[in-house]
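Chemist: Just below sit the structures, each encoded as structure tokens.
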Structure P
Amino acid sequence: MPNLRLLLAYDGTDFTGWQIQEGRRTVQGVLEAAIEDLTGMTPRVLVAGRTDSGVHALGQVASLETRSTIPAEKWRSALRVRLPEDLIVREVTEVPPRFHATYSPISKRYRYLIHNSLVEDMFLRRYSWKVRPPLDVEAMQAAANRLLGTHDFRSFESNWPNNKTTSVRTIHDLQVFRTGHGPMMQGFSCHTEESGPQDFIAIEIEADGFLYNMVRIVAGTLVDVGKGARTPDDVERILLAQDRQVAGDTSPAHGLFLVQVYYPENDDEL
């Protein structure tokens, strides 16, 4: 039975997150309905990361086993006419049977986008967190550096104790930088040299896994540093405290993008 890998992008504004919820419009629900309409079979779609309500994706990955005889290269165009404008299938490929969208990833990369300007931007307000006071990006990066590596990130988790065995995660990369309008839809890292106004601040974070609301709490805490309300040393103390109450606020969902999911290059490592 073929195992298919779907690369997805979506605007999370009008979705109540990824996971199916009765009476709610969700990414999984809309996607599975389109697949059922295409194949006549009820699908079971697996996903790399169950994004929350309002969170966007540029490189979400899903997988499903199917008895359909439709070639993988035909799926994208066939689903395009069955999906709404805010959900796009970017690519469909056949993958080894052992590939599992949820359990095979080795890391994920998220981007949090902040509009740091006194002037409003009516067209990007659904895709960035508006913060008016000028933020100190160098201080934010110094604080971000304290979070690199393997730690217990309990202070940056909304619902501890969680249903997993541990709150220990490894952050491989955490960058804070000013940028222009481009990062909203750029895949991979958007850290490139640009000319013109740089009214946006991007927080790029890659880790082997994330706790509930972890990226949004990290972003909220780093913004406190950028405002001068906290210092990089404070962020290290927050990390060691293992207490959600001492960290910053959970930043709004609409500034968050799932950018990319990384899988082993060697199929034997799946």
Structure Q
Amino acid sequence: MITRRRFLAGAAGLYALGIEPGFRLIVKHHRIAPPGWPRGAGMRIVAVADPHMGEPHMPLARLERVVDWAVGLGGDLIVLLGDYEAGHRFVSGPVPLTETALVLARLSAPLGVHAILGNHDWWHDAEAQARGAGPTAAHRALAEAGIRVPENRAIRIDGGPATFWLMGLGDQLALRRDRLIGVDDLPGTLAQLQDDAPAILLAHEPDIFPGVPDRVALTLSGHTHGGQMRLFGYSPLVPSQFGNRYTYGHVRERRRDIVIFGGLGCSILPVRLGVPPEITVIDLA
């Protein structure tokens, strides 16, 4: 006999496996006034994170819809936060990185489209792992499609409501050895800032945030997928040494701001519950 509890558990499982990860898509809005951002310099950032491309949940046709929607959101700046390849074994059909990059190349914004890499972009590249260095296949595919990938680099961006520095950080979990070794260089990237214009940091994993100085107005991260399972503001499993501290959404600590995106795809298992795939919009006030 099927009890009500078993029925509800089964329905939730089917929804988490079949509906939320592959069919839902939302736009998540944040309006933030970081202490380090000039007042009155309103700017819209549109972010796409963690697509983890692969059929059936993230085929190219779905990414094309994401791109069309993202462009229509009117961002001054578009950022891509890494993990372009599938992060689980339950892929019925792979999506080549070159094809992913060509679709992402349709993104456009007045202040440009800029990307960083995630841990899976490193982990899936056997040659980069053997070399212990990039560029990875994902980096090459994005660059060849015309998308800038500022790894451990700071780019000065003019022409918008405010002049600012956009900093791209190398991945913090890139190399798989007896332990995970990062290719991130925050001090070296900060050293490239040549004036006191505000800075925005793109860092795939949010765990860097406690070491980010007040000099950085805003940090943008992905990686956690909001825990993929999130109920009542709590995620039981989070790929972060800080647990739920930097799982999802806007966090302000010591006059510093970070936004962690829920992203689009899945890792480990193709399951999402309570944190549907999202495109993220940040309006800086």
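No value in this document is a laboratory result; all are computed from the given coordinates. All values reported here derive from a predicted model rather than from experimental measurement. Cβ atoms are built from the backbone, for glycine too; each structure is taken alone.
Chemist: Can you spot which of P, Q the value 101 was calculated from, given it is volume of the Cα convex hull per residue in Å³, for residues 165-244 alone? Walk me through the intermediate numbers first.
Modeler: On the way: P: 118; Q: 101.
This figure was derived from Q.
Chemist: Right, here's the next one. Ranked by Cα Rg over 2.2 N^0.38 Å, which of P, Q sits at the highest value?
Modeler: Working: P: 1.04; Q: 0.97.
Sorting by Cα Rg over 2.2 N^0.38 Å in descending order puts P first.
Chemist: Determine which structure produced the value 0.55 for FRET efficiency 1/(1 + (r/R0)^6) of positions 53 and 77 (r between Cβ atoms, R0 = 30 Å, to 0.05), calculated from the coordinates; the candidates are P, Q. List each step's numbers first, then the result.
Modeler: Numbers: P: 0.55; Q: 0.85.
Answer by label: P.
Chemist: Taking FRET efficiency 1/(1 + (r/R0)^6) of positions 85 and 237 (r between Cβ atoms, R0 = 25 Å, to 0.05) as the quantity of interest, name the structure among P, Q where it is greatest. Don't skip to the end; give the middle numbers.
Modeler: Working: P: 0.05; Q: 0.75.
Looking at the calculated values, the largest one is Q.
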